[in-house]
Structure 1
Amino acid sequence: MEPHHHHHVHPTPDLQKLNRSFIIGIVLNIVFVLAEAGAGFYYDSLALLSDAGHNLSDVVSLVLALFALRLSLAKPSLQYTYGYKKSTVLVSLLNAAILFIAVAVILYESIDKLRNPAPLDGGAIAWVAAIGIVVNAFTAYLFFADKSKDLNVKGAYLHMAADTLVSVGVLISGVVIKYTGWDIIDPIIGIVVGLVILYSTWHLLQESLRLALDGVPENIDVQKVEQTLSSDPDVINVHHLHIWAISTTQTALTAHVVVRDILRMHEVKHRLKQALHQLGIDHATFELEVKEEHCDGHCDCCDEHTGCDEDTQPYL
């Protein structure tokens, strides 16, 4: 088989910068969670405690995402020939699950508090929430530039952006309680917050699940890939096309390609790989075949299970 080099045309995250962003985000959020939980217990505020609980889930998520980032850099071994790149997909799925659990807890506690309301200190709640807005917004900003390049970074960004909105909600509830004494706003805001997080997490869960099941990544258009491969002047037919994610940033493809002239094999492979890099596919493996004279070039005469093997000669 012909050795090939991977040239990443699509943007990939700056790993050193990301590593730093994750560490800063983790430290900031741990400090804030401790302060917010302490204030929540002291003032008996469900809005603060649920927000602290959700922020704690974010700390766990940031730690997991950092762990996956480190694992993805591990070298391949005899047992793990892709290294541990798939761990990034599993972590993004786990992060989505953590967010859903956090939502369930927030909604349960809020409904319970609606039934049993308690007096609250609105001013203290507002102050803690204001600090939360600054911490969460700054952490979200750390991941903003790379959020479209990696599902885990997108997950971290979504967590922190959702938390910023949550803190805004808690701030509003604190101000309303301080000036109106309307304590019931606390669990109501808790429910709204839970629904906002649920909405923002749904897409992350869908995409993580898709990648975990070796589905085609969202940014890859299968028809466009097929069209790109088939439109090469030396290609007659493409079949047995498979596309899946190796990690949250790398996509692989395998395909059987029927070519006009096997002597131009290396040239054709090089051209196809270059075209696929433009579409965001980093790892492409082709099985090249040459069509026998009696076949009409559309693969209709081929056996469905063997994929042209009756009428073609495969070349590796």
Structure 2
Amino acid sequence: MLGEADALVEVLLDLGVSHQDIEEPLRLARQVLDDRTTREALERAVAELVRDMGEITGGIDLPRYPGASRAVARWFPLYVFAGALPHVRAYHRARGVSDDVSRRTLVDIGRGVAVHRRWHGTGGIMTARWLSLHLRGEIYQLGRLQFQRGTIPQGLGESVAPAGLRAGDPALWLHVPDFMGPLTPDRCDRSLARAREFFAAHYPEEPYRAVLCGSWLLDPQLKRYLPAESNIVRFQERFVVRPLEEPNDMTPVRFVFGSTQVELAELPRRNAVERAVVEHLEGGGHWYGGEGWFLWEGAGEGVGEVEGVGEGRSGR
């Protein structure tokens, strides 16, 4: 596949890679094929990626590119994903996943390339472990949100106990991808409804009762700065939130502004979120993020029915 330009272009388009980022990996593919060590590393990486397809692993680390070319190294995971694509499509068909859901899930590879360009100014893949989830049937794009098959972590065990759940029970991790427009309540409701139907139909052996999220979006401090009707606050209110203890100041800066290489004073303040992220840090505060959950029942209605619930991982 890598040796046939037309075929590789079609695969890259299928994976959502933008036109401006197709020329370089297309040109560099020959270096991968002509070097025996690199070609063998590629074959091993593809085999590792598709081994035990569908098992919940939380993502896998791909073997490193064995050569010295930094440009090829940036694109090496993309070649691995291209090589694994026939296996992924076969798995999706076996699970009854529609071509539409399959395609919209896999174009997250292209989003990963776009994020690399946004953060570093060049094309490439820097989140190979995260994107391996999409290739292994562990995560699916369903409307505005992504849902990852997983389990409740130990850190949330005490929080979920009043709902009859415990650490280790099956749960879906909810993620909020970039470049998808506003996080409105209606769009979230539709996405959650689709997810409920999707996993009941395609993974009936995994009884998901809880939806989890770990994200900077769940930092309760955001409520100090944003109006109650804002999309972020309304998103937070779906969850029972446990604030995280370790500060992580740069995560909201990276996701809101696309870079951490700019002085705070130079960052724009065009809307309430941008102002909140910058002014909180300028005032000496820290951002921590949060980890939250809600019961699948009433996914579009919040979690107020669970006793003890008050205010309270799109984690990439």
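Looking at structures 1, 2, which one was percent of Cα pairs over 23 Å apart, for residues 57-144 alone calculated from, given that it came out as 23?
Source structure for this number: 2.
Using the calculated result 35, 25, 16 for semi-axes √(5λ) of the Cα gyration tensor in Å, pick out the matching structure from 1, 2.
Answer for the origin of the read-out: 2.
Thinking of 1, 2, which structure, once distance in nm of label points 7 Å out along Cα→Cβ at positions 89 and 137 is computed, gives back 3.8?
Among 1, 2, the structure yielding 3.8 for distance in nm of label points 7 Å out along Cα→Cβ at positions 89 and 137 is 1.
If you rank structures 1, 2 by FRET efficiency 1/(1 + (r/R0)^6) of positions 33 and 257 (r between Cβ atoms, R0 = 35 Å, to 0.05), which sits at the top with the largest value?
2
Here helix-only ellipticity at 222 nm (-39500 (n - 2.57) for each DSSP H run of 4 or more, over all residues; to 500) has been calculated and equals -13500, so which of 1, 2 was it run on?
2
Which structure, out of 1, 2, was Rg/Rh (Cα atoms, Kirkwood Rh), for residues 241-288 alone derived from, given a value of 1.01?
1
In terms of distance in nm of label points 7 Å out along Cα→Cβ at positions 25 and 161, which of structures 1, 2 is highest?
Comparing 1, 2 by distance in nm of label points 7 Å out along Cα→Cβ at positions 25 and 161, the maximum is at 2.
Computing distance in nm of label points 7 Å out along Cα→Cβ at positions 217 and 249 for each of 1, 2, which one ends up highest?
2
3.4 is what came out when distance in nm of label points 7 Å out along Cα→Cβ at positions 129 and 201 was calculated for one structure; which of 1, 2 is it?
Answer for the origin of the read-out: 2.
By the measure mean count of other Cβ atoms within 10 Å over residues 49-56, tell me the structure among 1, 2 with the highest figure.
Ranking 1, 2 on mean count of other Cβ atoms within 10 Å over residues 49-56, first place is 1.
No lab work stands behind these numbers, since they all come straight from the coordinates. Fair warning: this is a prediction, and the values are worked out from it, not measured in the lab. Cβ atoms are built from the backbone, for glycine too; each structure is taken alone.
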